[in-house]
Structure I
Amino acid sequence: MMTDTPLLQVKNLKKHFPIHGGLLGLVTAHVYAVDGISFDIRRGETLSLVGESGCGKSTVGKAILRLYPITDGEVRLDGERIDNMSPSKLRPMRRRVQVVFQDPFSSLNPRMKVRDILAEPLINFGLVSGKKDIDEKVEALMDKVRLPRDSIRRYPHEFSGGQRQRIGIARALAPGSDLIICDEAVSALDVSVKAQIINLLVDLQDELGLALLFISHDLATVEHLTHRVAVMYLGKIVELADRRTLFSSSHHPYTRALLSAVPVPDPLAKRDRIVLTGDVPSPINPPSGCRFHTRCPFAFDRCKTEEPQLRSVGDGHQSACHLDHVPGGQVVPMAA
């Protein structure tokens, strides 16, 4: 069941990677991978983070996990800051936030049997008291991800890609996590297998009350899984809304362009395709003002000089755009 109290709160998160150059190896520039984003996730909720490759989605997930030290901002779990915790204090928090990586072929140790892969987090966090206890809990995890118990003695290479991803999900569940970060967790899978993994995640969320941060570039997949969607462009969140609102009445021109590119099952269905011109600017030297103005078909002078902030455009719907959308699909500049 979803709750009203946020489990995870991210406030003004920034991650800038320094670029070193010259004979002395001094910092000559920065990659502004994530440049001031804020959102929260409630228990039992799925928030999807979507956008083009290179927009900073995966960096957000790794910064929350403390795999990257953050440049600025706050990350709170149940109201307690974890972005500046010492390693000793952070260790028990790691039980509660786990990750499922994109590639099921490289995220599992090929030298370990499935039993040992799933037992490792149980042992590391002191959640088991002996061999029998380990076997019982590992078998229970296999039941949760719908894999046969007798396969725990096999190695990862003996499983298909979808089965390996199920093992990755079981490993994330093992320590009793509250939040799972799925970093492109289904993008490497076939369509039919992808649907099975999505259905599994939904069922596990209903059963265990998990919160999910689902990072993806595939809006068609996101539509069947998420409660809310945050759209990223060049290190910024440009739109945030619940699933129904975003897919039926998106506000930001970038979101509309993404949605217009989603394939539809009916080949005869007509859709107004929005084709963006130009390339995504470099995160080393992002454009002034609105970062999307170099590709936006509706950009005007204000977009080039003033950075838009996320503002409310409806009930729980936020957009970082200087434009107002009025009935009939017309677009007019918002009053300064």
Structure II
Amino acid sequence: MQAIRVWEEVDYDQFHGEIIPLNQPAHIKSIVGHWPAVKAGAQSPEAIVDYLKKHDSEKVVSALVGDPAIKGRFFYQPDLKALNFQKAQVTLGIGLDRLLHIQHDPNPHAIALQAIPVDLVMPDFEQQNQQPLLDKSIGPTMWLGNRAIVAPHYDIHDNLACVVAGQRKFTLFPPGQINNLYPGPMLVTPGGVPVSMVDTKQPDLAQYPNFAEAEEQGQEATLNPGDGIYIPALWWHGVESLHAVNVLINYWWGGMTNAGISPNDSLMHAMMSIGNLSSEKREAWRYFFDYYVFKTRGEPGEDLPAELKDLVTNLSPEQQTQLKQFLGGQLK
């Protein structure tokens, strides 16, 4: 496992001009160390909880709760038909109080409050804790919990994640390692996308032998409060929270065109429509995808008039709407 490259004293221009174009993970030191929230977290778990509760609008958020037996690893039941945790709806304040209450328990329940929309749940937080590396139009999402383990998964968007309190260890793998990570089911998932079946802390190489290659290509970093990590879209990343009270803010952007169609939805559609065809038919379709989608043979339609509005050139907004309606009807 390699160390993720460390960057220091990064500003907006360097982040967008140097780091993002590399399409590689980046461990960015102390980008939000000036935040009042980070300073509260440096004092004590009680201090960060008090700080967050002052901003709480008491809207309900989603919480995951796992039995102590899962040892913090949010995952599947052995038959892969269900998950090994329960979902609940709580207010932010109730979730934070529960984390404090069990922080000294040697064998606690695993708790994670996930994907909290900061603008809705804590409307004053962002004004006091602004992200210096991104445009203000990109809103923050908050993640809270105790010592928990999230299996490697991918995001369809670029991701900038910043530790506010506690520590988090990130383990990343390039998109090309997908076959060596043994993805699990796509429909029942812990967080909306497939996760690696491999326990990266204790990999069973007898069951998952190809993971040894993924491990060689993997990168890792442990983030302290104030640190951030840039995770390019489709890079697999597992996250281990190392303290009894952990707080993280992340930002997602990019990964989709203005057509508003998720590439992940397109992937699942292609799996249903092409994935089970004969090998000869799949090979034939591969030429079409290479030409139209991956553009391995140049820009498709380059011989057509530039002003032509078409899927192979450039759709008008009206055509985009009509085509999405047509595709939606075809999927019924």
Structure III
Amino acid sequence: MAHEQMNPTIEKILLNIEKVMIGKRNVAELSLVALLSGGHVLLEDVPGVGKTMMVRALAKSVNANFRRIQFTPDLLPSDVTGVSIYNPKEMEFQFRPGPLMGNIILADEINRTSPKTQSALLEGMEEASVTIDGVTHKLKKPFFVMATQNPIEYEGTYPLPEAQLDRFLLKMKMGYPDLAEEIEVLNRAQKVPPIEDLEPVIDLEGLLNLQKEIKDVFVDDTIKRYIVDIVNRTRGHGSVYLGASPRGSIALMKAAQAYAYMFGRDYVLPDDIQYLAPFILSHRIILKSEAKFEGISAEEIVSRVVARVPVPVRRFVK
């Protein structure tokens, strides 16, 4: 999509992030897709590749309240959501909010904590609220979670169940920087961290307005059929035990609206669907054991499915 003119505000946010994150523009773009469409991101990668820095830069760029939760085996659900404490002076329970009560949350190494604590985070993501001692507390808007997890080969991890993985709009990997990028990382590490000097590009009200505008991006009926065809074919694929659910179709459409908007369009193209499908659908399918044994990845399956579905060939502008 490099030939397209990116939305000026989006371009400023990305340039802001690039002041602290070397390379990986596609990771920043996809993170913005999730933020703008009201979804959440699961980033699977090894420690030390710049995940925290990127999310902090994103939060600063939109003037959002940033919170980081380090997940550990002994972390309790109340450590995430908050707790009600009795105040003898007032003779009542008072709610002390947990770190989940921010705008942009980095849930670091989510698969190192117990399923019970994982569920507390995922409930907040799904309901945009948490219930403590029978009282429901609404989460702030905008609310965006980027959860990171170590590759499951690492010891001491609790892999997220498929039903919980489905709560994330998209899943991606950041990967190591290349040689030139890593040298630039060293150069910047000698100086004052530029993250401290980042200025907001927009405020939270501006971000909420962007989220509203994205909902007006036009999705032609042929594009909707294209999305459903792709998702439906994951269910009948020979290597797939369980295909993507209708939630996957909705996620792909919403992400495509945000992606089109970022590139200055008010309509979705088949190209948007083709690019986003592996990030949106791969973590929503379960492969058969034979496919895993052969080393076939879910991303490969989704890419093959997309390649086989006929592409709509009509005009997509309203």
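Of the structures labelled I, II, III, one was used to calculate Cα extents along the principal axes in Å, giving 65, 47, 40. Name it. Source structure for this number: II.
Figure out for me which of the structures I, II, III the number 1.5 belongs to, where distance in nm of label points 7 Å out along Cα→Cβ at positions 13 and 85 was derived from the coordinates. Source structure for this number: I. Across the set I, II, III, distance in nm of label points 7 Å out along Cα→Cβ at positions 213 and 253 reaches its highest value in structure II.
No value in this document is a laboratory result; all are computed from the given coordinates. Please read all numbers here as calculations on a predicted model, not as lab measurements. Cβ atoms are built from the backbone, for glycine too; each structure is taken alone.
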